[in-house]
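So, here come the structures, one by one.
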Structure P
Amino acid sequence: MKIVFVFLSFLIGINIYAGDANAIIRNYHQKMERISGDQLKTTVVKSVTVLNNKGRDFGNFRLAYDKNTKVMQLSGKIYDAQGKVVETLKIKDFGDYSSYQDFVFYSDLRVLSYSVGNVNFPYTVEYSYTTQSKGLIYIDLWLPVEGYNVSLEEAIIELITPKSLDIIFRAQNYEFEHQRNELEGNKLQYKWRIEQFEAINKEPYAPSLLSIFPYLSIAPLNYQYNEHSETVSDWNSYGVWVNKLLAGKGELSPGTQSFVRALTDTLPDVRSKVKAVYQYMQARTRYVAISEGIGGYQPMPASDVDKYAYGDCKALSNYTKALLAPIDIPSYYTEIGADSRRILFSDFASADQTNHAILTVPLDGDTIWLECTNPYNPFGYVGSAIANRPALAVTPEGGQLIAMPEYSAEDNVREYHLNLKLDLNGDASADMSTIARGLRFEELYFLQTGTKKQQQDYLLSHLPLKNLIIDDFKLTEELELSPTASLNVIFRAAKYAHPSGNRL
C-alpha cells in the first residue's frame, strides 16, 4: 500500500513541478555511522522520477569505490507511471569498471553504474546501497539537488558518531532543518533535512552548482588513515596533518644533491637558481596521476621520483622542494583547489576543498609559485587553473592560507591586427598577427606542444574562412615576468569576396 500511495501522490502532484523540472527527487535518505576511528558505514536510499529525456541522467546510477571501500549491498527498482515495477535490479546488473584516464599511472578507483533503458516517461527509479569504508579523512560533500532543472520533495542526511570522534560541519545556500541528539552508548546523532525545493532553470552563463544550490560540508575532527592520525580543527592543524604525510619523503641521494649544487653554483641570485632547478625538473620528469589508498594524499618519496622520473602533482611538487633544499632555498608544499575546485572557507578546514599540489617559494619582497606538472609552463607563471583563489602553504608550523595572484581585465589581453588585400577576382591574401597576455596567454602558448601539422590544423579550424590556405605561421613567446605569446599567420583565401559589377 505504501508504494501505491507514493505513486498516486506523484500523479496528483506532478503539476507543481511542471515547467522547469526535468526530474523530481522524491526521497533521498543517507545514513552514516562511524563505527570506529577510521571506519564509516553509509546507507543510501534514493528515488527519482524522470519526466522527460532531458532528465534521463538523473535517473541513472553511479557509485565510485576503491579497495578501502566495500560495497556491502546494492539494488534498484524501476517503476512505470502507474507505480508498477517494470524491472528489479541486483548488484550483478550494475556495470563495474575501472575509472581512470590515460594519464593515470595507477588507480584503484572503480565505478558501479547503471543506465536505464527504454522506459516510457515518466518513470521512477529507486536505488539503495550500503558501503563500509576505512581510512577516514573526509566525508563526501552532500549536494541533495545535483543539477539544474531538478526539484526535490525531501532529503535527509544522518550521521551517528562516538562523542570522542566528533565532527565539524557547514551548510551553504540553505537553512537546513538541523538536529543534534545524544544517544545511548556515548554517541551523537546529527540530522539535516531539506524539503520542497523547486527546480532552478539553467540559463546561459549560469553559475556553478555550489554557488547557488544547497549543500552540506561535513568533516571529521579526527583524521585517521592507517598509522597516520591527527586532530584537525582548522587549516593550521590540517597543515600539521599534511606535514606528517610529508615526513621522510624529501630525501635525495648525495649524488643528486651534488648535481643541484653544481647546476646552480655560478648563478647570481636566488631567483635564477630556483628557475634552473625548476627547468631541470621539467626537463627530466613527466606527470602521471596516482590514486591508491593513502597515495591519493601522500606523495611518493623524492628519491623515487629522482629514480623513475615521473610522479603526480604531489610527488613532483615534493621533489622540486627536495631539489631546492641542498642549496638552502626554503619552499612550502602547497595544496590548492584547481579548476572548478577551490578552498571555499577560511574557517572550515576539510580535505575535499583541495585537489592539487604546487610549490611556493618565498623570496625577499617576492613569492614564486611553481606548477610542477606541466613541462611547458613558464617559470613562475600562475595559470587559470590556480589563479585568483586561496591556497594552503604547508609551513613547518602548520597550514597557512595564502592568496594566489589575481589577474584583472587589463591583465588579460588579446590583440589582433589584420592586413587583408583583395584582388579583382575576390581572392584574399592576408597577414594576421595576434598577441595574448595574462590568462589569455594560454590560448596560444599550448600550440607549441603540437606538431607542425597539428598546429596548422588548429589554425584552419579557428580561422572562419572557406578555401583557406596557410602559407606560413610563426609562434613566439616572451616568458619572463609577464608571459606573452605572439602568433603571425600568412594565409590566402580563394573567392573570399564575390565580384558584383564594379564592386566586390
Structure Q
Amino acid sequence: MNRLKINAGVNLFYQLCLVVCWGIPIALAGGLDVVATYPAHRTRNAHPNAIYWMEFNDSIRKGSGRIIFYAYPSNAVLQEIDVMSEAVWVEGKRLFINLPEMLPLNTEVWVKVTPGAVIGNQGNVFQGIVNNNRWRFSTRSSLLFYTLKSPYSSCIPLRPVFEIEFENYPSLGSGNLYLLKYKDTLHVWAAAAGQIVDNKKVRYVLPFNLEALQEYYILVDTAAFYAPGGVPFVGINDPDTWRFSTGVPPPATVQGAACPGEPCFLQATAPIELLPQQVEGYFLWYNSPSATNPLTTSEGAPYTEATFRIERLEKNTTLYVSWVWQGCESIRQPVQASLLPVPKVKINKPPAPVFEGDTITLKATGAEFYYWSPAAFILGDTVGSEARIKAIEGIEVVVIGENNYGCRSSDTLRLEVQPRPQERLFLPTLFSPNGDGKNDVFRLLGSGVASVHLRIYNKQGVLLFETSDITTAMQQGWDGTHQGVPQPPDVYFWQIEGTFRSGAPLTVEGKTHGVLTLIR
C-alpha cells in the first residue's frame, strides 16, 4: 500500500479519535468546523450566565438553525435559541451566544447546534454539533448575586450615579461595566473599576452628561466582582436586565434681587441644549429641593410660568425650579432671591441751639441720593445731602435716602426750637471811670448778638478803643483809657456794626452811632 495513503488514513483516524474519544473540536478535511469554544469542552465550574462563543476555522455568517442547551444526561431542554435572533451574533470567525436566561447552577450541560446554523463566507455549510460529547461542560455551584441596581427607571438625571448592591461583601475584579444606548452594541462608556461603599455596594460615577430622553442599558462582566472564596459575579449580559431612560436637562435660571418689602422676580428658561428644537414644556416651582408638591397659583393650580413673582421680599429666599418636557421632570435648580442692602440714612443734628425763625442747614449721610420734606419749610432745593430749613417749633424734617440699588430708607428729625431772646441793645450816655465800682466802664448791654464791631473816638477823630469780641464788648467794655492813659472828661463818640442771631443788623435803639460823656 502506498505510504502516503497509509499516513493519510492514520491522520484521519487520529482526528476522528480526538473528536469521538476526547471530544476536542477539530476541523475535518476542508470542511467548516469548530476549533475552540467557551466554555471549553469538559470545563468544570463554567459560568452559567456568561456570553458563550464558538470559534471556527474560517470566517462565518449566520445561517438558519437553532442552538439548544440540554441537561446531561437527561436531555431536558434548558434553552433554545434561534440563530437569527439578536442573542446570537458574528465577529470574524466567532459566533457569540448571549443566553436569554441563566443556566441552572451545578448542572452538566451539552450544546447542540443544528446543521446549517452557521455558513462559511465561501458558502460551505457547518454540519452542526449533534452529539452530547462534542461540547459539554458543568456549571458552577455558586455565584455572587446582586440585590439592587440603580438607576432602573425613566426620567433619571442626565448625570446619574450607577450602584450595584450585593448580598455578600464584594471585592473588585478585572471586568468592566459598560453603558450603551438601547439597541446599540457599541458602548458609550466603560468603567474598569467602581468604588466600594457601605461594604456591600459598588458605585460608578459618570464623568459626563447623558443625552436627554434617551434609553440606555448597562452590561457588567462576570469578572467585575467576586464574593469571598473567589465566587464570580453572576454578570449582566441581557440588554433588558438593567435598562433606564434619561429625563431632561434642568432649566437655566436668572437670580433675583429686591429691596426689602418690594416685589422680586425669579426667572427660568428652557434648557439651552433644547432651545434649537423649539420645545414645548413648562416649569414647576418649589420651596425646597425635596418638597412633594409644587407652589401654586391663587386658584390652587401648579405655577408653571417662567417668571415667578415674590410679592414682598422680606429675607433672602431660595426657590427651586424644574423643567417638565414630554412627561419627564428635570432635577430642581436653586434660584436665589436676595435682599439688596438698604442705606443707613441719618440727619445730623445742628450743633448750636436753634431759635425760632433761624435759618439752619441740615446735613444727611448714609446714601447716594436724598429727598427732603416738608417742602414748605425748606429754603431752596429739596434734593441733595444738605437742606436749608426755616426753624419753626414743632416741625419734623424728613429725609429719604436712596442708594445705587434703588433701595430707600428715611430719618426724621424733630427740631428743638427755642424762643428767640429779645434782640435789644443799650449803650449808656454817661459813665465815670473813677474806680468807685459804679459805671466804671462803657459797655454794650443786651442779648441776641451774633457779631459785633465797637469803636470809640474822641472829638479829634482819634480811635481810642476798638473790639470785635462779643465778650469784650459786652462784659469788659472801655475803661476810659487810651494806651494806658486816662482820658479827660469830655464828649466822645461810639460806632457799632454787627448782626443779631436773627440776621438783623445791630442797632442801639435804631442807631449805629452816638455820643457818650465821660466824667470823673
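The numbers here are math on the coordinates, done by the rules we state, and not lab data. Since the model is a prediction, treat every value here as computed from it, not as a measurement. Cβ atoms are built from the backbone, for glycine too; each structure is taken alone.
Here FRET efficiency 1/(1 + (r/R0)^6) of positions 269 and 445 (r between Cβ atoms, R0 = 35 Å, to 0.05) is compared for structures P, Q. The highest value is that of P.
When FRET efficiency 1/(1 + (r/R0)^6) of positions 157 and 333 (r between Cβ atoms, R0 = 25 Å, to 0.05) is computed for each of P, Q, the one that comes out at 0.15 is P.
Which of P, Q yields 63, 15, 12 for semi-axes √(5λ) of the Cα gyration tensor in Å, for residues 325-484 alone, as computed? The read-out comes from structure Q. Which structure, out of P, Q, was FRET efficiency 1/(1 + (r/R0)^6) of positions 205 and 437 (r between Cβ atoms, R0 = 30 Å, to 0.05) derived from, given a value of 0.80? Only structure P yields this read-out. Calculated for structures P, Q, distance in nm of label points 7 Å out along Cα→Cβ at positions 165 and 317 is largest in Q.
Tell me which structure, out of P, Q, gives -5000 once helix-only ellipticity at 222 nm (-39500 (n - 2.57) for each DSSP H run of 4 or more, over all residues; to 500) is calculated. Considering all the candidates, the number was obtained from P. Which structure, out of P, Q, was mean count of other Cβ atoms within 10 Å over residues 141-148 derived from, given a value of 18.4? Value 18.4 for mean count of other Cβ atoms within 10 Å over residues 141-148 corresponds to P out of P, Q.
If mean count of other Cβ atoms within 10 Å over residues 109-116 is computed to be 16.0, which of P, Q is the source? Working shown, then result.
Numbers: P: 16.0; Q: 19.4.
Derived from P, not from the others.
Structures P, Q were compared on percent of Cα pairs over 42 Å apart, and the highest value belongs to Q.
Ranked by relative contact order in percent (Cα under 8 Å, 6 or more apart), which of P, Q sits at the highest value?
Values: P: 11; Q: 8.
Sorting by relative contact order in percent (Cα under 8 Å, 6 or more apart) in descending order puts P first.
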